[in-house]
Structure 1
Amino acid sequence: MIIDAHTHIFNRVNGRIGAGATRSLRYGKVRCGDSEIIRLLPPFSGFTSFPPEVLLEYMDWANVDRAVLLQGPFYGNHNEFVHRAARHWPDRFIGAGYLDLRSARIREDFKRIFEDFGFHIIKLEMSVTTGFSGLYPDLCLDD
């Protein structure tokens, strides 16, 4: 069995990084902050998204049996989207929850991730460019 331990699905990019808000544009591009535009995906669709059906096609093409669906600040909170995909294709997807470490509702969000969505994984993206270290430069994991 082949498991891809690092995949993403999203219906839109709607997150935050140190440079500012991240937003889906058209044809595989994403706006980061006020001025930077990056290419995230090939220009295969009008609006920059990556639905689970597309990931499944790539997985089948590459003979991947299962995938872990990760999230992070760059993409934004897609807990419900990931939960729906993992529930719809439980033999193919394992969902990981998103948790903003500085959220005023962190305890409620943590409880919801495990109890409502049934996730057993939370990914904390700590990179400077697209993760919590760039978003919250003073963040320490022992806070």
Structure 2
Amino acid sequence: MNKDIKSLSLPELTAEIEALGEKPFRAKQLYEWMHVKLVRGYDEMTNIPKSLKAKLEENFTYTALEEAAVQTSKLDGTKKFLFKLNDGNMVESVLMRYHHGNSVCISSQAGCRMGCKFCASTLGGLARNLTASEMLDQIYAISHSD
């Protein structure tokens, strides 16, 4: 199973890039593309050589959640997002806007063990915990939604 590149810290990413035989500065470039510019894949990284992109595709998973649905409240503009994960599981996130700032609630698990009768997330039980990149990508996708 390939490593999840967006879940790596900068020092971890630097070590991985060096292990591929690349210069350490490439890690900073990749990190900026993933976590500052919020690109959806390697193809959008214009200053990364094709040879490195090929190595990355071979050795790493790149998380980019698929937006399955969005519901907007007519009362206050709150938006509820449904995202599809790479393994087919679904998660929800919510964007709430306030006069003092915005708040985003994200999922940290696919499914839930609680068994609350009113909640759809509990119907199939707990499937798994999300990776760091799946949690980050919920925020990244919501920030691109406006």
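Looking at structures 1, 2, which one was FRET efficiency 1/(1 + (r/R0)^6) of positions 27 and 59 (r between Cβ atoms, R0 = 25 Å, to 0.05) calculated from, given that it came out as 0.60?
1
To test your reading of the models, identify which of 1, 2 gives 9.1 for mean projected area of the Cα convex hull in nm² when calculated.
This figure was derived from 1.
Of the structures labelled 1, 2, one was used to calculate helix-only ellipticity at 222 nm (-39500 (n - 2.57) for each DSSP H run of 4 or more, over all residues; to 500), giving -6500. Name it.
1
For structures 1, 2, which has the highest computed value of distance in nm of label points 7 Å out along Cα→Cβ at positions 83 and 115?
2
By the measure FRET efficiency 1/(1 + (r/R0)^6) of positions 99 and 131 (r between Cβ atoms, R0 = 35 Å, to 0.05), tell me the structure among 1, 2 with the highest figure.
Structure 1 gives the largest value of FRET efficiency 1/(1 + (r/R0)^6) of positions 99 and 131 (r between Cβ atoms, R0 = 35 Å, to 0.05) among 1, 2.
If relative contact order in percent (Cα under 8 Å, 6 or more apart) comes out at 24 when worked out from the coordinates, which of 1, 2 was used?
Traced to structure 1.
No value in this document is a laboratory result; all are computed from the given coordinates. Being a predicted model, the structure only gives us computed values, none of them experimental. Cβ atoms are built from the backbone, for glycine too; each structure is taken alone.
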